[in-house]
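Listed after this line are the structures, all set down as structure tokens.
Every read-out reported here was derived from the displayed coordinates using simple, explicitly stated rules and does not represent laboratory data. The structure displayed is predicted, hence computed values, not measured ones. Cβ atoms are built from the backbone, for glycine too; each structure is taken alone.
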Structure 1
Amino acid sequence: MPNAFWCIVEDDRRGTPKKVMAEVIGEAARVSSGRAEAVWLTDKASEAGLTQLAEWGATKVWLLENGAFAPYRSEVWVGAAAELAAKERPRAIFAPVTSRAREFAARLAARLGVGLAADCVAFAMDGERLVATRPVYAGKLLAKVAWAKTPWVATLRPNVFRPADGEPGRKAAVERPSGPTPAAQMKFVERREEVSTGLPELTEAEIVLSGGRGMKGPEHYVILEDMARVIGAAVGASRAAVDAGWRPHRFQIGQTGRTISPKLYMGFGVSGAIQHLAGMRTSKVIVAVNKDPEAPIFRIADYGIVADLFEVVPELTKEFKKLLEK
């Protein structure tokens, strides 16, 4: 409907919305006084997924279900979403900060001829206009921004906004817009394989362990993974570790990697370069372990341990096991 706040659904590519959508829909419902709607572009939706979106607060689900939407290609997604937006005239379009949604939101805003507020950490209505708060200068300052015209397009940093309180049994109307799907202009020439680590996803985890140059090599990340399995954490890496080839880029935390805001961040052998801090400084509690007492990360850490990580990590893992066994 006109003036609705649209939430672009991020799913696990198996027909289930990711839990970050509870935050996106919850915030959209809050600032719009309950006019949050979900827009799901997928090759296969599930009834459980539709039910979940409704229980999180979506009053309507625009389901664009077509085999052309997988794998994700921006020209296909943006064309379909822009056509629907031009017809239905939403007041705002929200999406979570993920690798896919970052590109999609930027291209959609450009197609619609409107501005984009990226990586937002707060919203407030000022009369009839929306004001967004977002970090600038690698997170050193917060800026308030507004749009010149609608729709207001924004991406929301995960683990910052309060998730919607699920209401079991809540229903939402499901609209299945018809129309031609834009043809893909590109083709994949390599095989894509999803590799599971068995650990939570980096951007959605409540606890994140990060290893930097101090890990000394890729073979040593196993000690972080062992601890992560004990406490249910995700494992990330600094840019230095990724550039060295120790971890794939999808695990990089920082300005040129993933932006995270977990309840607990623990950095091991991470010096705290400004580009890394930009990706994790909004973590609720920050713990740093580094042999160098002058490491920049200690300046923002809530707790710091000046010690050899190869001595600290095994001891922490043992203590966590003891606590959880009680």
Structure 2
Amino acid sequence: MKGKTIVLYGLVFLAVATITPWIGAETLNPTDIWDYLKGESNTDGDIFWLQRIPRVILALLAGGTLALVGASFQVLFRNPLVEPYTLGMSGGAALGAFLAISLPSLWISWGPFSSIQFFAILGASASLALIYALSRRPQGMSVYTILLAGVTISIICGGTILFLSYLASPHILVLYHRWMMGGIDVVGYKDFLSLSPLLVPGLLFLFYHANALNQISLGEEMALGHGVDVKRVQVHIFAGGGLATAAVVSFVGPIGFIGLIIPHAVRRLSGFDQRMVLPCSFLLGGAALALCDAIARSILSPTELPVGIITAILGGPLFIYLLATLRWR
């Protein structure tokens, strides 16, 4: 039964991955797209293979990662409202990105990394390290300290950004606000190389500890009684989720609601076994963000909306519905 459920989510994921590259302002000719693979250069082939396919891949990875991290954190911290942005990671990434945008002297290019990506990752990592240092205890990580530290760091980063915004030029503010709205903007495939060093290890940490999360969801004492090293699992999931989130946010900006809503939807549909919740959250989260991005680039054609606007418009009412009907274990 579990295998069939994951297969069903996988089919939804593949269906979205197949359909969404065909959605956009321009109607593409399938013959030209096929001829492009044979070496015949044409505009439709460039749009499909170098713009839409990479964009869909990035949306699938970003949405899946945010949903997976949200599902893991909600169990680890035993709080149904936790997501990556609750813990200050997006605040640190936003501050790093703002510094890169507002100070041209900080511009750097290191391999596939741009200045904005590098400083967004640096800011998120600094927030992660500070939260870990504040919450570390001999017996493990303090869940309540993590949550309080995350909220506090978000407020500090937000205040710093407001101060810098007051001093910045209008042109800088436009660029920053566009980044904050979230967007799946990628051309070609080389940018994916900068995702791998942080994203792959982070995802592996989370998937590896699915069974341990099942035990932790019943309480730390019971998990310890079943032989789970709760302290080690906390560190691995916190670090893995933080690294994966930093990698994604550095590319797409702080896209909200995916990491909050998708795990709840999966639990309502498929139960609470984390060995199923985690992969299904990744698959459904990726499909959801890819669909939202398809809507964003076609609803006001030829203008493209930032995908963060679509996730907020659709996610807000959906989350209110979930709050009204939620039964949290």
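Could you tell me which structure in 1, 2 was used to calculate distance in nm of label points 7 Å out along Cα→Cβ at positions 212 and 228 as 1.0? Derived from 2, not from the others. Across the set 1, 2, distance in nm of label points 7 Å out along Cα→Cβ at positions 44 and 148 reaches its highest value in structure 2. One of 1, 2 was used to calculate mean count of other Cβ atoms within 10 Å over residues 60-67, giving 29.5; which? Source structure for this number: 2. With FRET efficiency 1/(1 + (r/R0)^6) of positions 28 and 316 (r between Cβ atoms, R0 = 35 Å, to 0.05) computed over the structures 1, 2, the top value is the one for 2, the highest of the group.
Can you tell which of 1, 2 yields 1.00 when FRET efficiency 1/(1 + (r/R0)^6) of positions 84 and 244 (r between Cβ atoms, R0 = 35 Å, to 0.05) is derived from it?
2
If helix-only ellipticity at 222 nm (-39500 (n - 2.57) for each DSSP H run of 4 or more, over all residues; to 500) comes out at -23000 when worked out from the coordinates, which of 1, 2 was used? The structure behind it is 2. In this comparison of 1, 2, the computed figure 14 for relative contact order in percent (Cα under 8 Å, 6 or more apart) is attributed to 1.
54, 42, 25 is what came out when Cα extents along the principal axes in Å, for residues 156-267 alone was calculated for one structure; which of 1, 2 is it? Going label by label, the one that fits is 1.
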